[in-house]
1. With helix-only ellipticity at 222 nm (-39500 (n - 2.57) for each DSSP H run of 4 or more, over all residues; to 500) coming out at -12000, pick the structure among I, II it was computed from.
2. For distance in nm of label points 7 Å out along Cα→Cβ at positions 78 and 134, find whichever of I, II sits highest and give me its label.
3. Assuming 2.3 is distance in nm of label points 7 Å out along Cα→Cβ at positions 30 and 102 as calculated from a single structure, say which of I, II it is.
4. Work out the source of 3.2 here, i.e. which of I, II gives that when distance in nm of label points 7 Å out along Cα→Cβ at positions 62 and 126 is computed.
5. To which of I, II does the computed value 2, 10, 20, 24, 22, 15, 6, 1, 0 (P(r) over Cα pairs in 5 Å bins from 0, in percent) belong?
6. If relative contact order in percent (Cα under 8 Å, 6 or more apart) comes out at 26 when worked out from the coordinates, which of I, II was used?
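A short reminder: the numbers here are calculations on the coordinates, not readings from a lab. Quick caveat, the model's predicted, so the values are computed rather than measured. Cβ atoms are built from the backbone, for glycine too; each structure is taken alone.
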Structure I
Amino acid sequence: MVLVDGRSGTGKTTLGGALAEQLGAQLVHLDDLYPGWDGLRDAADAVVRDVLGAPSGYRRWDWEASEPAGWVSLHPDLPIVVEGCGALSRASAPMATLRVWLEADDDERRRRAIGRDGAVFEQEWERWAAQEIAFIAAEDPAALADVTVRT
């Protein structure tokens, strides 16, 4: 069980994908779990309750319809890499074998994230950033990490 966390634009998806490929692991993107633009805390709770729980899986979020979608089951005997802001919390940390925190300069993070997700995310940047700040203040994921990577 590998948890890859960090703020938007730090490279979580890239690193998570590379780790999953190297480990032959199932890859869980928290972008698939966030229940809308105000759902960071809900997704962090779902990591512990659903992804790391039994039976392992998660309820996808349909961004276009703005409603819950189908359940995705995870194979209990295969490794899992979870990537996204909210993956590493006080509750999830003890359940992981490796905990990674990613960091990058704020201007670079924004450039990467908006370049990747475009105008929609640009409109929601401040709203999302406020949730990241609140989550980091409550959970201190950087302190829970085994490894910190600056990207």
Structure II
Amino acid sequence: MAEYNENAYKMARQAYIEHDCPFERALLSRCVACSRAKRLNLAEREAIACSAPAVQPHCVSFHQGLHENAQFALKIGADAPWPFGKEIRAQCGGARGLAEALGAEGDETTDVAATVLQGIERFGAELPYSAIMRAVVHYEPRKRRR
């Protein structure tokens, strides 16, 4: 069996995906949705790209804000890498928490890009991270199948 070349995959991914989605892990785990996400299959893997280049910077900014605000809540050092489980808690809980702060149902139907745009429209640059962090802390990823 031939070895898998991770570097070749990363290079192909960079060439094929023009706009990365910062909430790719959450979308792949199906804890939230996004009307602007474009699903792709690359080398027997599923990937998510953003089909709305005008919206993507807002999602990136929200994702960075989640990381900055969730460090204490999830007990992660500023320079430490984010383990998969904590990244999922930040992405899924963060998107759902923002939806709840907007008065919507924060569940698997939450549209990340639409929620981020609504949050910016309603709260401006100062999103309610204290309320969002409660959802991040309380979000429980689904259990592994056995």
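1. That value comes from structure I.
2. I
3. Computed on structure II.
4. Answer by label: I.
5. Of the options listed, only I reproduces it.
6. The value was obtained from structure II.
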